[in-house]
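*Asks:* Pasting the structures in now, so scroll down.
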Structure 1
Amino acid sequence: MRGNVIATNHFAVPGVAGRYAAGRPYIHHVVGDEILRRCGRSARAVDIGSGTGLSARALLGCADAVVGVDPSVEMLAAAVHHAGITYAAGSAERLPLASGSFDLATMGSAFHWCDQQAAFAEIDRVVRRGGGAAIYDIELAGLVGAPALIEWLRGEYWSSLPPCPHHGAFDRRLHVRRPFTLITSVTLRADASMTIDELVAFILSQASSINAVTAGAVSLGALEARLREGFARHVPPGSSSIARFDVPFSLLRKAS
């Protein structure tokens, strides 16, 4: 945690859940595949900060039953439905779950929004001895055939938005603590075919864009127009492009 940062839950803002569900590509399968490869299949997994359920869906590749937990009831109402997934409203700092009831806990793109010490205490509480925990993020790394686009986003779009305070990314040197040990820390990669409309929707579903609108710095329509004008400089109209994502991924094991 950095200083006295107060991290707002931008995704609990009314109307954001639908935009999030429509704007986020499903690339989380690379996480489920990596967990399965390194740890084998689990009976029960909990996905903390599940949002609209994309990250919970990924766990079906490595767990028989999944519980997705998120503090936003609106996000959960828009979540992916599957017989193997149930959802519960709750925060990372106070999970509405029984102690020692899970083989695996995951946090995807959520660790930087929570009180990290309290979240780790809850992960320790709900994960059984010998179980695992995976923490990862998803970052747009670029667009195939349009290498300058990511620089435009960094230099002209994201940099123009008001600050969006958070607690910082997972750092194995700071955050790995007993009874957990680090199994691996790698950057996975995933590709997704996306149209300009889908790319714009993705950027508008990010916390930085949501925060700018909620803070009154700019309207949603103005942000969309800015994005479309920028994308038009780099991507042919009506085309689909391969978006490349980096997935910094850390897997931990709890002592037996």
Structure 2
Amino acid sequence: MQLENKVAIVTGGNRGIGVGIVCSLADAGADIVIAARNAEQCEQVAAQVRAGGRKAIAVGTDVTQADQVQALVDRTVAEFGGFDILVNNSGVLSISNVEELSEADFDQVMAVNVKGVFLCSKAAIPRLKSRGAGSIINVSSVAGKCGFPGTAHYCASKYAVNGFTNALAKELALDNITVNAICPGIVWTQMWEQLADHHAGPGESREESWLRAQKRMIPQGRSQTIEDMGALAVYFATQPNVTGQCWNVDGGLLP
């Protein structure tokens, strides 16, 4: 197995893309630490991983709080002796034109989507260096490469993640730690439920809005899946010479 004897921390691993990444890493042989604010949901996913034969623990964590992030790292080291992979997947979305956007909503998106990536990476780096190699995988978005109306603050946060990814990859290149980002296109998650509701036309259901978005935005005419994102996470975690990249998985939406 590609990731036999490896340990991965996945933030936001309790739902959506996070679950796809957790399951793919576990299928590749890794033991998993699942972190999110909802500890009960994390434990449900951890139980699924254990049922498949891998070790897994759940750790309730708010990635915007440095002390909780450090506690996550310390718990992982106590349970597994260290870790090899960090997946920064926690993220939030709100929808608003800039004119109506509240400062609180702007701050929340930046805190989770950008500060969370920073805090988790900062706490992980010394431990990854002590292993002699490692991988940091950030979950960004095509919205980090192309702006979309109603989500300027979300787009700004993902542009920041992409820049952070490339810069950190260069900082850690000689430490054998790779840093890459996954940029999903359209994936049916809680975020896209929000977007489908927001963009629904008169009399159009959420499902109809979702299908229209796929046909309108994606050249392949179909959505991407959480398993697609998990497959790329495994690739990034196993390729020592791929670093500093922000790769789209979007069915041809962006160049």
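*Asks:* Using distance in nm of label points 7 Å out along Cα→Cβ at positions 55 and 183 as the calculated read-out, with 1.7 as its value, let me know the right label among 1, 2.
*Replies:* The value was obtained from structure 1.
*Asks:* For structures 1, 2, which has the highest computed value of relative contact order in percent (Cα under 8 Å, 6 or more apart)? Let's see the in-between values first.
*Replies:* Details: 1: 24; 2: 20.
Top value of relative contact order in percent (Cα under 8 Å, 6 or more apart), among 1, 2, belongs to structure 1.
*Asks:* Among the shown structures 1, 2, from which was the value 2.3 of distance in nm of label points 7 Å out along Cα→Cβ at positions 167 and 223 calculated?
*Replies:* Values: 1: 2.3; 2: 3.4.
Answer for the origin of the read-out: 1.
*Asks:* Quick check: -8500 is what I get for helix-only ellipticity at 222 nm (-39500 (n - 2.57) for each DSSP H run of 4 or more, over all residues; to 500), calculated from one of 1, 2. Which structure matches?
*Replies:* Comparing all candidates, it corresponds to 1.
*Asks:* FRET efficiency 1/(1 + (r/R0)^6) of positions 87 and 239 (r between Cβ atoms, R0 = 25 Å, to 0.05) computed as 0.95: which structure among 1, 2?
*Replies:* Answer by label: 2.
*Asks:* Still on this structure, please answer the following. Looking at structures 1, 2, which one was distance in nm of label points 7 Å out along Cα→Cβ at positions 47 and 79 calculated from, given that it came out as 0.9?
*Replies:* Here the read-out was taken from 1.
*Asks:* While we're here: Work out the source of 2.0 here, i.e. which of 1, 2 gives that when distance in nm of label points 7 Å out along Cα→Cβ at positions 135 and 191 is computed.
*Replies:* Only one of 1, 2 returns 2.0 for distance in nm of label points 7 Å out along Cα→Cβ at positions 135 and 191, namely 2.
Every number in this text was worked out from the coordinates using simple rules, so none of it is lab data. What you are looking at is a predicted structure, and each value in this text was computed from that prediction instead of being measured. Cβ atoms are built from the backbone, for glycine too; each structure is taken alone.
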